[in-house]
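J.: The structures considered in this document are given below.
Please treat every number below as a calculation from the coordinates, not as lab data. On a predicted model such as this, the values are computed, not experimentally measured, just so you know. Cβ atoms are built from the backbone, for glycine too; each structure is taken alone.
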Structure P
Amino acid sequence: MIKVLMVCMGNICRSPMAEGVLRRTLQDAGLDRWVSVDSAGTHSYHIGDPPDPRAQGTARLRGVSIGELRGRQVADMDFEKFDYILAMDGSNLATLKRRAPARSQHKLRLFLSFSRKYPNLDVPDPYYGGPQGFEDVMDMIEDGVAGLLKELRLALEGRQGAAG
C-alpha cells in the first residue's frame, strides 16, 4: 500500500481538505484499497480538534466530508511510515526538512508540485481570510490532487510490474 501524508501548520484547514479530496478521488478511481491518506500539522495548536467549520463547509459543498477528521501533529514515525509527505507551503516543507531523517528526505515535497495550474506554489492558509479564500484553496487542492492521482497510478503500476 502507498501511504500519503498531507501537512499544513495546524491540521484544521488545508491538510484535512486535501486529505478529504484525495480520499474521495481514490474511492472514485477504485484505488482506495492500494493508497491510504492521512493529514497532520507541523505545530500542536489544534491536536484533537475537528477541521475549521469553514473548511468543512467548503469541502461539503464539493461533495467531500471531513468532519470526522481530528487534528494531529506530525510524529517522528510518520517519516518512516509514509511514502509521500506533502507540505501545503514552503514554510511547512522547511520545517519537515529540518525534522526528517536523511533517509526520509526524498519523501518530502510541496503538494502543488503535482499541480498543472499552480505548479510549485504555496497553498495559502485561508484561516484568517473569508469564504473566498477557502474556495480558492479548494480549487488549488483539487488541481493538485488530480496531478497526484496520476503520480500514484504510475507508482502503483511500477509496484505491480516489479511484483509480477
Structure Q
Amino acid sequence: MKITANKVVSITYKLSIDNKLIESVDEKQPLLFLVGNSGLPEKFEEKMEGLAPNDAFDFVLSPAEAFGNHQEEDVLNLPIEDFLSEDGSLDTEFFQVGKLIPLTDDQGHNHRAKIMEISKLNGYMKLDFNHPLAGKTLHFTGKVFEIRDASKEELEHGHAHGPGGHHHH
C-alpha cells in the first residue's frame, strides 16, 4: 500500500532546523495523520505521496513550503485588560514571556500566540501569532511506519483516530 489521499499514515521522523534537532518521533509514539486533512504543510504531504511502509524519506521544506515567512503584521499589541482574571490580576504563572498560549477570537477560531513582551506600565501584551516555525527551513528525515485506509468515521471527522491520532475530549 502506498501513501495517497484518504490513507491514514504513521511515520517516525526527525525534524532539524539549521542542523539542530528540533523534534524526534519514534516507533513508540509515531505521528499519525490523515492524508489530505493532516494540518501539515501541503508540500510535506506531497513529498510523502507514493511512499510505502519502511520507505525512508529525507527532504527539506523552505519557509514558503512549510509555515510561511514571519509576518510582522501578525505581531500585535493587545490590551492587557483582555487577559486579566475576574479579580483584575494577571496570572503570571500562565502569562510568561516566551510562552505559547491558546487564544480564541471573537468568531470562535482557536489560535496560538507567543508572548513577546508584557508591559503592565503601558497596558499591553505583545503577542506573535506567527506559527512557531514560520520563516524556518525544515529538514525532515524518517521512515514510513504504517499505512491503512481511513475509516468512514475518520473521513467524516477529517482526522485520524487511534494511538497517536486525535482523541475527542
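J.: From P, Q, which structure was relative contact order in percent (Cα under 8 Å, 6 or more apart) = 35 calculated on?
T.: Q
J.: Ranked by Rg/Rh (Cα atoms, Kirkwood Rh), for residues 93-140 alone, which of P, Q sits at the highest value?
T.: P
J.: Given that FRET efficiency 1/(1 + (r/R0)^6) of positions 13 and 125 (r between Cβ atoms, R0 = 41 Å, to 0.05), derived from a single structure, equals 0.75, which label among P, Q identifies that structure?
T.: Answer for the origin of the read-out: Q.
J.: When you work out distance in nm of label points 7 Å out along Cα→Cβ at positions 5 and 21 for each of the structures P, Q, which one comes out largest?
T.: Ranking P, Q on distance in nm of label points 7 Å out along Cα→Cβ at positions 5 and 21, first place is Q.
J.: Next question, about the same structure. For which of the structures P, Q does the calculation of distance in nm of label points 7 Å out along Cα→Cβ at positions 101 and 149 return 4.7?
T.: The read-out was computed on structure Q.
J.: Now for a separate question. Suppose distance in nm of label points 7 Å out along Cα→Cβ at positions 53 and 85 works out to 5.1; of P, Q, which structure was it derived from?
T.: The value was obtained from structure Q.
J.: Let me ask another. When helix-only ellipticity at 222 nm (-39500 (n - 2.57) for each DSSP H run of 4 or more, over all residues; to 500) is computed for each of P, Q, which one produces -2000?
T.: Traced to structure Q.
J.: P, Q: which one has volume of the Cα convex hull per residue in Å³, for residues 77-116 alone, as calculated, at 60?
T.: Clearly, the read-out refers to P.
J.: Also, I was wondering about something else. For which of the structures P, Q does the calculation of mean projected area of the Cα convex hull in nm² return 12.1?
T.: Computed on structure Q.
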